[in-house]
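What follows draws every value from the coordinates through simple rules; no lab data is involved. Since this is a predicted model, take the numbers as computed values, not measurements. Cβ atoms are built from the backbone, for glycine too; each structure is taken alone.
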Structure P
């Protein structure tokens with residue numbers, strides 16, 4: 001078995017037994033939308049979206065669209081429900097889309113999530129539309145078909161379901177979901193939560209990323225018209241992969257027209273999902289702030305969802321859709337992530353895991369001191385060898 005660890009060019013040869021068991025020991029505030037932005041736009045012109053919609057979905061609409069997509073396309077779409085219910089007991093649903101979706105394969109994963117902030121409705125709409133788009137184009141569009149044979153995309157349109165139902169930024173516990181992640185937690189009062197990972201919604205996303213080989217991650221927001229990546233605070237310094245972040249964001253920018261910068265250069269926050277996901281997995285995580293272009297345009301369903309998804313203002317035919325395709329290409333790029341290959345008996349289940357600590361920002365302790373608090377991280381993934389020859393490749 002050959003294993004490339006970290007960056008290309010670093011390779012080691014290991015011995016694979018019948019089953020693989022490995023432990024790898026290496027290791028903003030978005031503007032709150034006005035009510036008019038969240039409200040459905042009456043009399044909008046005919047949309048060219050995959051769904052044909054001209055106004056915003058309700059929760060029932062989302063759940064129906066996700067359910068029907070999986071029911072009608074069982075070989076391509078696998079429905080998922082995240083492990084924990086929301087604070088008010090609602091389910092958080094999504095889909096996995098790939099060729100032969102039911103298989104436990106070793107494909108690299110692109111994860112796209114919407115609505116960490118429940119009133120940022122366009123972030124969920126563009127995520128849902130891309131799910132519909134992929135299914136519609138599979139088998140008809142050579143590029144999409146090829147990418148879905150090589151990658152798996154996981155889409156969760158609404159992370160903060162309670163906030164969406166109430167049309168509020170925060171969850172039912174009045175916590176900002178994008179300030180509650182463990183890494184660097186503790187410097188975004190008063191809405192960061194009582195402790196890192198105190199909310200079921202953030203634990204859901206943590207578990208989603210921790211149980212899959214997510215090489216690329218997009219968290220969709222509104223409304224700045226830009227793309228942000230670590231660090232969240234200047235004191236952290238630039239991440240080791242800053243060049244890769246900039247190159248990836250540049251490529252997406254050629255499609256959606258958005259500029260990119262570090263989250264700290266936009267404004268400093270703490271406890272956001274992109275910081276934790278990057279430092280836990282080294283997958284490239286980017287916040288995409290969907291907004292009208294130019295920003296001065298009225299915020300309607302047409303300008304925020306239809307135009308942005310399909311491309312406007314010189315980016316017609318590209319848009320958010322094009323940047324999603326670029327992210328799928330990034331997820332598939334084997335020069336950008338590790339690859340395990342080898343042979344094992346057909347039907348063997350291979351497992352990989354990693355356990356390590358990360359830390360919050362310095363926070364007040366019961367003894368009167370101020371110091372960072374460590375929290376445990378457990379990453380795990382598995383695949384089943386399906387080839388008759390026993391050969392497998394695991395991204």
Structure Q
């Protein structure tokens with residue numbers, strides 16, 4: 001099943017966006033106070049339509065103009081590194097949560113610890129813990145959480161009822177039982193999608209089974225918690241409850257209609273696709289918190305943070321924009337224009353987020369953490385997908401495959 005990601009969590013597929021010319025600082029000449037008349041803001045992912053109303057309001061309130069530059073996530077790290085090397089880049093920027101380690105390691109971001117600790121509006125306790133964790137490295141803060149996402153279970157209520165479930169599966173045992181029963185409906189019918197294209201999928205289940213993944217540079221990918229989680233997932237595949245590979249189907253073909261794949265795990269970006277493309281009534285489908293494994297029902301936190309470029313000459317005004325965009329009113333405004341969920345816990349009390357399905361994401365965020373915040377994680381994730389392919393397609397030994405993967409990861413971390 002092809003699950004299209006929209007705003008997403010930093011490590012998203014590149015969207016086709018408007019890329020304004022150049023990657024250097026677009027600010028005008030500095031005034032006598034040392035601040036430029038125009039701020040430069042790098043916006044990652046989609047075209048900047050969703051953020052323009054906030055920028056317009058900021059200019060109206062402060063008189064400070066802002067030039068927004070949209071950059072695809074696939075180019076973001078390279079653009080940031082180039083800007084850092086030349087010491088000429090944006091004033092404020094969106095940094096994907098999974099790219100934070102690379103941006104901090106390359107010294108691209110300004111240390112804003114003193115402001116975060118002194119300004120009550122930016123108090124880390126006001127944000128979801130999983131989001132706050134992506135902004136702090138070695139005891140210092142380099143960003144403020146802006147939008148957040150996590151993963152939940154999408155499921156067909158009508159089809160689950162036919163196999164004896166009046167609610168979404170709440171445990172691993174129920175998930176496997178329901179998926180197996182749903183897969184018995186006929187040829188090319190499945191019960192649950194084990195996502196072979198999502199690098200965080202197996203690690204998320206491993207955490208639910210009690211895995212730590214990494215302890216410093218000590219890898220634990222071949223230990224019982226992760227090996228057990230992957231054996232559990234492989235049962236779905238080998239017993240026909242899940243497809244072995246991505247079926248390359250639209251959401252209407254997989255989740256809609258007769259529901260070839262009536263359960264899958266994904267983020268909030270899939271909500272609109274289901275509503276518009278699946279052809280289902282609201283009573284036929286829903287979302288639920290992830291089923292609980294041996295230890296917990298931990299999900300994956302993603303999203304985007306607001307960071308100040310280390311070499312900005314507009315620190316004062318860049319901080320003004322960061323604070324303005326981070327407040328409750330503007331996080332809600334951004335949600336309404338983009339569906340990107342607020343990181344401020346207080347924002348979730350607003351009626352704009354009162355929808356039952358949306359509140360499921362709010363509950364899941366209480367049990368959600370980012371993947372390990374190390375600069376090698378993207379490569380580790382890609383290596384995992386290759387390891388999983390051997391398990392799913394060839395029914396390779398999970399233990400031996402993860403022994404090899406664990407050794408490969410140790411070598412990567414020790415380079």
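On distance in nm of label points 7 Å out along Cα→Cβ at positions 224 and 336, which of the structures labelled P, Q is highest?
Working: P: 2.1; Q: 5.3.
Comparing P, Q, the top value of distance in nm of label points 7 Å out along Cα→Cβ at positions 224 and 336 belongs to Q.
Can you spot which of P, Q the value -11500 was calculated from, given it is helix-only ellipticity at 222 nm (-39500 (n - 2.57) for each DSSP H run of 4 or more, over all residues; to 500)?
The correct label is Q.
Work out which structure the value 42 belongs to, where percent of Cα pairs over 22 Å apart, for residues 48-191 alone was derived from one of P, Q.
Numbers: P: 42; Q: 60.
Derived from P, not from the others.
Taking Rg/Rh (Cα atoms, Kirkwood Rh) from the coordinates of each of P, Q, which one would give 0.99?
Values: P: 0.96; Q: 0.99.
Derived from the structure labelled Q.
Using percent of Cα pairs over 27 Å apart, for residues 168-351 alone, single out the structure from P, Q with the greatest value.
Once percent of Cα pairs over 27 Å apart, for residues 168-351 alone is worked out for each structure, Q has the highest.
Quick one: FRET efficiency 1/(1 + (r/R0)^6) of positions 304 and 360 (r between Cβ atoms, R0 = 35 Å, to 0.05) came out at 0.95 when computed from one of P, Q, so which one is it? Write out the running numbers ahead of the final one.
Numbers: P: 0.50; Q: 0.95.
The structure behind it is Q.
Going by distance in nm of label points 7 Å out along Cα→Cβ at positions 72 and 120, which of structures P, Q comes out largest? The partial results should precede the final answer.
Working: P: 2.9; Q: 4.6.
Once distance in nm of label points 7 Å out along Cα→Cβ at positions 72 and 120 is worked out for each structure, Q has the highest.
One of P, Q was used to compute distance in nm of label points 7 Å out along Cα→Cβ at positions 256 and 328, and the result was 3.9. Which label is that?
Details: P: 1.6; Q: 3.9.
Of the structures listed, the value fits Q.
Given that Rg and Dmax of the Cα atoms in Å, for residues 320-375 alone, derived from a single structure, equals 20.8, 57, which label among P, Q identifies that structure?
On the way: P: 20.8, 57; Q: 12.7, 38.
Derived from the structure labelled P.
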